[in-house]
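Every number in this text was worked out from the coordinates using simple rules, so none of it is lab data. Because the structure is predicted, anything quoted here is derived from the model rather than measured. Cβ atoms are built from the backbone, for glycine too; each structure is taken alone.
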Structure I
Amino acid sequence: MSYTIARHSDGWVVLQPDGSPTAQRFAPTAKGAQEAQQAAQSLNAAADRPKPEPTPEGMQIRHFRYIHRLTQKALAERLGVERFTLQRWESGESQPPAFLDLALQRLGQLLVGLP
């Protein structure tokens, strides 16, 4: 299944694989049809991209959050990174820096009140 385009009463729409329209609407012109087609192609390319596998480092970060009952946002703030950066580390989309292991050790000590 893939994203397709369809003519709608007020212009062109991109249809999801289940047939429901996406929120974006395109002008009822040839240019609108072209833009809708480009959007559908981009969505299909993204859907075909393989999903990354979590790395051992990412699983360690997720486990750390679980033990300390932290959200991604809370841990990201404590580490001084964006939540999306932490999310990418956990999902395996990118690798965390080498020093992160030490940072998590120290943060764990601080969270449980150890010197």
Structure II
Amino acid sequence: MQRFALEFPCYGSRRMAAELQRRGQKVNRKRVQRLMRLIGLEAVYPKPRLSIRGAGQGFTYNFGRGLSALAPYVVGAIADHSGLGSALLLNSGFFLIAAGLVFTLPETKATTL
């Protein structure tokens, strides 16, 4: 089984059991899973929560939510000082600037970070 693990490092217990069965071994998935655990074999694949892109995306999303939570306070403060029309105009201007800045962000979907 160690030889197969070196030959196919991405195989988990299901694919390893299928490969062993294909080569004539009489094993089931649970036995392969137990033996892999006993030997210390583990499939090579991206582990969860290691994505830099996911962390950056979460930060950006939550930061934007925090800023937008302050918008009613800012609109009210500006409206008290210089009128409701100018406060709403200033607020919509910020939203238009943010919408324009989205198109200047680099595309990182297919690149290694």
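When distance in nm of label points 7 Å out along Cα→Cβ at positions 8 and 104 is calculated for each of I, II, the greatest value falls to II. Structures I, II were compared on mean count of other Cβ atoms within 10 Å over residues 16-23, and the highest value belongs to II. For the set I, II, ranking by FRET efficiency 1/(1 + (r/R0)^6) of positions 32 and 96 (r between Cβ atoms, R0 = 41 Å, to 0.05) places I highest. If helix-only ellipticity at 222 nm (-39500 (n - 2.57) for each DSSP H run of 4 or more, over all residues; to 500) comes out at -22500 when worked out from the coordinates, which of I, II was used? Value -22500 for helix-only ellipticity at 222 nm (-39500 (n - 2.57) for each DSSP H run of 4 or more, over all residues; to 500) corresponds to II out of I, II.
Have a look at I, II and say which one yields 2.06 for Cα Rg over 2.2 N^0.38 Å, as calculated. Source structure for this number: II.
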